[in-house]
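Undergrad: These notes open a run of structures that come right after.
Each value in this text was obtained by applying a stated rule to the coordinates, not by laboratory testing. From a predicted model like this one, the values you see are computed outputs, not experimental measurements. Cβ atoms are built from the backbone, for glycine too; each structure is taken alone.
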Structure 1
Amino acid sequence: MYAVVKGWRGPGAEIRSVETPKIDKDEVLVEVKALSICGTDVHIWNWDSWARNRVKKIPLIFGHEFAGRVVEVGSDVTTVEVGDMVSAETHIVDGTCYQCKTDRMHICRNMKILGVDTDGVFAEYVAIPERNIWKNDPKLDPFLMALQEPLGNAVQTVLPKDHIEDIAGKNVAVLGCGPTGLMAIAVLREIGAAKVFATAGGLNKVRLELAKKMGADLVLSVAEEGDKIVKTILDETDGNGVDVVLEMSGSPQALKQAFEILTPGGRVSLLGIFKGPVTLDVTNGIVFKAATVYGITGRRMFQTWYQVRGLLSRPRFREKIASIITHKVPVRDIEEGMNLLNNKEAAKVALEPKW
């Protein structure tokens with residue numbers, strides 16, 4: 001089969017002919033039908049400091065956002081059949097550690113990440129453990145099926161406790177308008193947030209416009225209004241600040257702003273990945289504000305997936321999420337897709353399985 005392979009410790013990757021995976025008795029073989037590029041894939045392609053420190057397996061078939069059709073099942077597989085249209089939970093867990101046995105599989109101590117620690121989905125076929133398979137409604141567009149994994153990140157950031165009343169009628173700020181931040185805005189609107197404020201780094205006009213389309217009441221460009229963001233949001237909330245902040249950028253400046261705009265007793269969800277240690281005024285930002293802080297990693301297995309399914313059953317919401325895909329390119333032209341993202345000309349790039 002053909003696959004996109006990271007074959008060296010440096011920028012770029014190449015398409016190679018490699019062996020089709022052989023499945024174990026508890027795995028299924030999936031023919032890939034739709035793909036999308038995640039920020040993690042961009043890190044691996046660019047071979048930045050995160051990738052240099054995190055990726056151990058070289059050569060590596062990377063990628064993890066996908067949908068495909070099951071073409072073979074292992075002898076012990078009972079819940080998946082040939083012909084099923086599926087996606088995958090990308091956290092491959094051991095099922096035996098303390099976290100897994102106490103209903104926290106998404107933070108398994110021995111976790112492996114599809115497309116980072118194991119060969120991923122930028123290929124014609126991929127082997128997936130039965131436990132990680134998510135069966136899709138076959139009527140759903142395959143490219144929307146592929147977006148469920150990052151959409152799950154957004155949903156978990158918005159609803160770490162499952163309590164919609166934590167959002168309904170509340171003022172919320174989303175700091176960072178990458179694809180997952182954009183999805184979070186759409187989720188907030190769907191479940192009844194009062195006002196949604198969004199900030200976006202740089203001058204990525206595509207993402208600024210999409211933030212408005214997703215339903216943000218006020219979108220602020222960090223490049224143009226960085227020093228005024230805190231004052232503007234406080235003014236817009238009568239000096240109270242917002243009830244909830246979703247930090248989705250990994251920017252130290254945004255982290256500082258998150259606790260400055262948070263109302264006392266409010267909640268912050270942290271999804272953004274920071275390049276290194278950061279400085280934070282814990283005393284005034286968290287302790288004296290009685291703030292609740294959640295660290296968000298991935299999706300809960302599989303509560304979040306059911307929430308995503310429910311949201312995608314709504315046509316208006318599906319249309320919003322589909323519009324985040326601003327470009328589709330054949331997988332053979334993956335370099336073009338990476339350039340679009342690196343040059344900030346795209347929001348989400350989908351890859352068609354054309355080799």
Structure 2
Amino acid sequence: MNPTAVPLTARERFARAARCLPVDRPPVWLMRQAGRSLPEYRKFKETYTFVQLVQNPELAVEVTLQPVRRFGFDAAILFSDILVIPEALGQTYHFKETGGVQMDFAVTSQADIEKLSVERVVEKLNYVDRALKMLRQELGDQTALIGFSGSPWTLATFMMEGASVPKYSRALQLFREDPKTYSLLAEKLTLAVTAYLQMQIAAGVDAVQLFDSHGGHLLPTEFQEASGRWMKKIISNLGGKVPVIAFSLGTHGNWDDLIATGANVLGIDWQTSMADARKIIPAHIAMQGNLSPTLIAEATPEVVARETKIILEAMRGRPGHIFNLGHGLTPGAKLENIAALVETVKNFA
């Protein structure tokens with residue numbers, strides 16, 4: 001698989017894979033690799049709240065770098081949260097002691113949507129800009145840097161509930177009963193996300209990921225209008241300056257709509273085999289995934305290594321494979337299992 005006699009840096013490996021160019025081995029990073037399962041992160045949480053860590057550039061940089069130092073991932077992903085966008089629009093959030101997110105109010109009407117202000121989003125998220133510039137300097141040319149945002153649909157589901165809830169129903173109800181008003185919210189979010197990602201690109205990220213974490217809440221016939229079209233607009237507005245990864249959870253069966261977004265890389269969740277997805281995804285689009293996060297929390301290193309090899313073999317010879325989980329790391333992830341995964345990918349030949 002080695003494309004040249006000169007060894008690739010992790011940054012080069014990631015950049016090439018995201019463009020479906022030959023690499024020596026698949027690059028590897030994990031969603032939610034920063035924080036949660038790391039003891040060094042938990043030590044930080046004894047002193048700082050989650051929001052304090054996100055909003056302090058120096059602290060966000062340190063948490064972002066912790067997993068790269070420990071495991072040698074090919075890419076670092078900014079330690080942040082998708083809810084920085086609603087906050088910058090005027091809807092503040094915090095994390096409850098009992099777990100989950102609480103926002104100061106829920107967006108429940110057209111009047112609430114009209115109050116959301118896009119104009120100062122980039123200014124209010126200056127702490128992200130500062131963190132990314134510091135990270136680019138720290139990582140240099142050796143390790144790739146990934147920025148991200150929530151998709152308009154997923155952000156809307158949180159904003160309309162005003163909190164983490166067992167079932168996200170309000171945005172779905174608005175989309176179905178009053179699509180015109182839903183479009184007002186989606187349009188504002190599209191403008192905000194576009195400006196935010198443009199800022200991240202200017203700060204030096206190598207790629208950005210759109211987290212459409214609630215895409216699977218939609219019926220296949222609803223996905224394009226509620227989510228896909230807005231992601232497509234964002235990706236088009238970014239102008240191909242860096243690769244865009246689209247990760248839409250639980251939307252297997254919507255491949256045509258996901259391909260139509262124009263994303264350079266499609267994240268494949270753990271519910272779809274890479275072997276099956278490979279038959280569907282065009283060769284010019286890279287594929288990211290997709291070991292089950294449950295294995296990292298519950299299995300042994302031997303099982304993790306075996307299952308990782310199965311995915312690697314399923315993707316052998318297919319340019320544009322970025323190894324990842326099929327969703328994010330859970331707080332119960334075992335460090336020895338993460339290490340086994342990374343070692344297996346790095347030794348793949």
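Undergrad: When FRET efficiency 1/(1 + (r/R0)^6) of positions 124 and 236 (r between Cβ atoms, R0 = 35 Å, to 0.05) is computed for each of 1, 2, which one produces 0.10?
TA: Source structure: 1.
Undergrad: Can you tell which of 1, 2 yields 2.2 when distance in nm of label points 7 Å out along Cα→Cβ at positions 20 and 276 is derived from it?
TA: 2
Undergrad: Mean count of other Cβ atoms within 10 Å over residues 140-147 computed as 22.2: which structure among 1, 2?
TA: Of the options listed, only 1 reproduces it.
Undergrad: Right, here's the next one. As an exercise: distance in nm of label points 7 Å out along Cα→Cβ at positions 28 and 292, calculated from one structure in 1, 2, equals 1.9. Which structure is it?
TA: Computed on structure 2.
Undergrad: In terms of relative contact order in percent (Cα under 8 Å, 6 or more apart), which of structures 1, 2 is highest?
TA: Largest value of relative contact order in percent (Cα under 8 Å, 6 or more apart): 2.
Undergrad: Still on this model: Work out the source of 0.25 here, i.e. which of 1, 2 gives that when FRET efficiency 1/(1 + (r/R0)^6) of positions 68 and 204 (r between Cβ atoms, R0 = 25 Å, to 0.05) is computed.
TA: Going through each structure in turn, the value belongs to 1.
Undergrad: Percent of Cα pairs over 19 Å apart, for residues 100-179 alone was computed and gave 57; which structure, 1, 2, did it come from?
TA: Of the options listed, only 1 reproduces it.
Undergrad: Out of 1, 2, which one gives 2.7 for distance in nm of label points 7 Å out along Cα→Cβ at positions 268 and 332 as computed from the coordinates?
TA: Working through the options, I get structure 2.
Undergrad: Can you say which of 1, 2 returns -8000 when helix-only ellipticity at 222 nm (-39500 (n - 2.57) for each DSSP H run of 4 or more, over all residues; to 500) is computed?
TA: That value comes from structure 1.
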